[in-house]
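Just so it is clear, none of the values below were taken in a lab; they were calculated from the coordinates. Bear in mind the structure is a predicted one, so any value in this text is a computation, not a measurement. Cβ atoms are built from the backbone, for glycine too; each structure is taken alone.
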Structure I
Amino acid sequence: MRHRLWAFVGLLSVCALAACGDRAAPAGAPPPTAAQAAITAEPTSAPATRALIDLGPSEFRAERAMAHIRILAVEIGQRVAGSGNERRAAEYIRGELARYGYAAELRTFRVRDEALRSAAVEVGGERLDALPLGGSASGEVTGRAVFVGLASEADVASLDLQGAVAIADRGAVTFAGKYANVRRKGAAALVVVNDAPGAFFGTLQGASEIPAVAVGKEAREALLAAAERGDDVTVRADPPGTLESINVFAAAAPQGRCRVLVGAHYDSVPGSPGANDNASGTATMLELARAMAADGLDPGLCFAAFGAEEFGLHGSRAMAEELQAAAALPEAMLNFDVTGIGSRVEVIGTPVLVQGSLQVSATLGIPAVPSTLPPNASSDHASFEAAGVPVVLFTSGDFSVIHTPDDRFEAIDAAEVERIGRVGLAVLAALLAELPPFAEDS
C-alpha cells in the first residue's frame, strides 16, 4: 500500500483543481429537520429510491452540516454511550444516510470498561455529581472533610488525614501524586475539585486502595464549607459495568466492500451537549455523504458513526476488528473529530495522507497545518491505524470547551465547519478517483 500512497501527493492537487470529475450541482433540497429523526426507528434500511429524492448540490454546504449539529446537540442533546439519546442519535444518523441512498444499518456491541462507572459525593444531605478517577477502588466511605489544597507533599505535611475525606483542588500535582500524598497520611477517600464546571475523566495511572472521584467546580463551595466545619462527607465509587452501544454503518450497497471509510463518533461525555465534540464531526461526515451521493453513489465508499468513543474508542475498535476478521479493512480511513471551532484545518495521521491533504488545502486556499493530538488524547482513526490502515484525522485543533457544559451549538463557527468540509470532500474525491494511488499499476 505504501508505494501506491506516495502517488497520492501529486494526484491530490490535480483533483482539487479539477474536482476529480465535474460533479453536477442540481437544485438544492432543504437541509434536514428534526421531524426526519422520527422516521429512523428501523434498525436497518435499504437504499432510498433515488429518482424521487433531490439531494441538492454535490458541494459541501456548511448550512446543511449546521442543521445536523443543531439536531444532535440541541434537540437530542447529551448522547452518552448506552443512553436513550445515543440510540435516538444513531437512528437519526442512519435515517439520513438511508435518505441519501446508502444501505445503512445499526450495529450494536457491548462494552465493559473502567470508565463505565458511576460515583457520587454527599454533603449536608445534598448529592453532588461525580465521576470515579481511573483506577479508583470501589466502595462507599464516610469521613470528616479536610481541605488539602493542591494535595502536594507540603500541603498535607501537617494535616491529620487518618480516616478523612481529602478535598483537593485540581492542578499542579498529578492525580496519582495527589492520591499518593493523601493516602500516605491515612485518607480514606479523595475528592478532586475541577477548575471548571462539571466533573471530568482522569486517571490515577494505577489501582488505588480508596475511592477517588472528581467533581465540578460548582461543588467546591459546599465541600470547603463542610471541611471548615469538620462535617462528614460520603464518597461512593461504583464498580465497573457494561452497556450496549451502537455503530452506524453505511455503504453504496448491502455488504458493499469499503475502499475508503469516512467516520466520526457521535457520542458525548456526561454533562456536555457535545456540539463541537463531536456533533460537528458527525455532521461533517453526513454532509460529505450527501455531497458524494448527489450525482450518484460511489462503489467502495462507506460511512460510519461510532458509539462509545468517549469511553475508550470502543465503537471504532469493534468495527475495525469486525472488518479485519472478514478481511475487509478499507484502504484508507478519514476521521472527523472536533471540527466546529477554530480558524484552520489541523491534519493528523499517516504521513503521506497528511502531506497530500495539506497540498489539497493549499490548492483550495484554506489554511492547514500538520498536527498532533494533546497528551492522553486519541480518536477513532487510531483503531484503524492499529489494524494497519492508512488514516487521516481532520480537526480544528480547538479543544477549549470540549467535555464541558459550554460545548454548545451557539459556539460553533459555520466558517470553520465549511473549511474542514471542503478539504475533506476534495481529499475524498481524490482517493476515490480511478487514478493513483489506487490503480494497480501505480
Structure II
Amino acid sequence: MQKLFQNAQIAQPDGMLLAVDILVTDGIIEKFSPALAEPAPAGVAAIDLHGLFVMPGGVDGHVHFDDPGFTEREDFGTGTMGAAAGGVTTIVDMPCTSLPPVTTSDNFKTKMRAVESKAYVDYAFWGGTTPTFIDSGTFRRLLPELKKLGVVGIKAYTISGMQTYPRLDTRQMVMLFEAARDFNMLVAVHAEDYFLATYYTDKIIREGRSDPLAYKDGRTYDAEPLAVSTVLALARREHTRVHIVHMSTSAGVDLVRQAKGQGIDATTETCPHYLLLNREDFVRLGSLAKCTPPLRDRYDNEVLWAGLLDGTIDYVTTDHAAGIYPREKVTDNIWNAYAGMPGVQLRVPLMLYEACAVRGMNLYRFGEIMSTNPAKRLGLFPRKGILAVGSDADFACIDLNAPMTVHAEDLYAKNKYTPFEGRELRGVVRQTFVRGSQVYDSSGEFPARAGYGKFIKAV
C-alpha cells in the first residue's frame, strides 16, 4: 500500500526546514519530493500534514513498563499509549521490572506473549543477567541466546533495590564485561557505588531524618562518579562497549568526556528530570519527585546541558518508572516513597521547548538526541531513528508554535502524576505514525489500536 504524506516540514543538518512530500510504500519511506509538487497518483492515499514539523519518530531507549509482573504501576498498553501521544514510536523496555526478568530465552518469550497484543508503538527489549548466573557460569550460555532473540544489550546494576534483579559486584561485572566483549554485546550500567550509598543512607536513617533531602544526602553525590569511574576502567581494560544510564552528576559527565577522548567505546544518556529539576524542586515537591539517582543541584543541570549540547551525552531517555499514585508517591517519609516517575509522553515536548526554544539547539540536532543516536547505539538503525529512504516511516508530527501546559490528568500513564505539573511549553505533538500508519491523533484517538506495535530485533 502506498501513502503520500504531503506538506511536511523536515529539518536539514543546518537546522533549516524544508517542505517536502514523503512517499511511503508498505510502511517504508520510498521517496522525498518538493511539497505539493504534484497530486497523489491514482491509488495512492494522500495525507496532508498542513506544514507540521515532522521529525524521526522518537526512540526512548530506557523505560520500565513493568509488564508482566507489576502492572498496577504500568503496563504495555498504557505505557505505549503515552509513547504514541508523546511522539515516541519505539520504546526499549528494561529487563528488571518484569516478572520474570528478561534473563533467559524462556523469560524473554514469556514477556513477549504478555505484551505483544498490547503495544501501540514498536518496541525492543534489554536483556539481563544475575549474580547467580554469573557465578555458576550459566550466563555464558544465556547471553548469546538473548542476543539471537534480538535484545539490544545487557543491563547491570552496581546498586539495586530489586530482590529479583540483584546488583553485580566488581568481580561479577568484570566477568560480564569479558563475556559481552566476546559476544559483541552492549552493557548498560546503573552506576552508583553500593557501599558509599548504603553507608550514608544507613547513617542518615539512624539520625532520624526522613525529609526529601535525607534521600538525596544518603544516595550521596559521590556514589555516581565513583561507580562510573570503575565501569569506564573495566570497559577500557576489557574493550567492552558500555553505556551509562541516566547520568545525573557533573562529575560523571566529566568522566565520560575523558573516556571518549581516550577512545573508550562509552556512551551515556540523561533524562529530562535531571536537566530541568534539582534539589530546590525536590524540597518543593517532596516524594513526588523521588527518583534514582536523586535530583542533584542547579550546577549539575547546567553541566548536563553543556554535555548534551557538545555531544558528551549522546541522547535523552526518560527512565519511565511510574509508582502507584497516590499510595506509593504521597508520603511525608521519603524512605517509604517509590523512586520513579512517568515520563515517556512528556519527553519530546519538554525537550523541544527547553533545548530548542530556550537553548537554541537546531531541530536536526534535536532529532539526533531524541531518535537517531539511541537507534544507532541500540542496534535499531537505520530501520529506526532517521527520515531516510529505506527506513521505517515513523513520524512525530509537531505544531512548533502551539502552547501546551503540562497536566497529569492529560497523561495516558496508568498512574497520573508528574513533577512538571503546570509547566508552560511550546510545541505540541499533533499526530504520530509508526510504519506509515497513524497511531495517535491529538484529538485523543489511537487509530491503529493495541497490538499494532511490533518487536524490533536489534542488529
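Annotations for the structure displayed:
- For Cα Rg over 2.2 N^0.38 Å, the highest value in the series I, II is held by structure I.
- For 0.97 (Rg/Rh (Cα atoms, Kirkwood Rh), for residues 107-226 alone, calculated) the corresponding structure among I, II: I
- When distance in nm of label points 7 Å out along Cα→Cβ at positions 67 and 283 is calculated for each of structures I, II, structure II gives the greatest result.
- Read-out distance in nm of label points 7 Å out along Cα→Cβ at positions 195 and 259, computed value 2.0, structure in I, II: II
- Ranking I, II by mean count of other Cβ atoms within 10 Å over residues 123-130, the structure that comes out highest: II
- Top of I, II by distance in nm of label points 7 Å out along Cα→Cβ at positions 331 and 347, largest first: II
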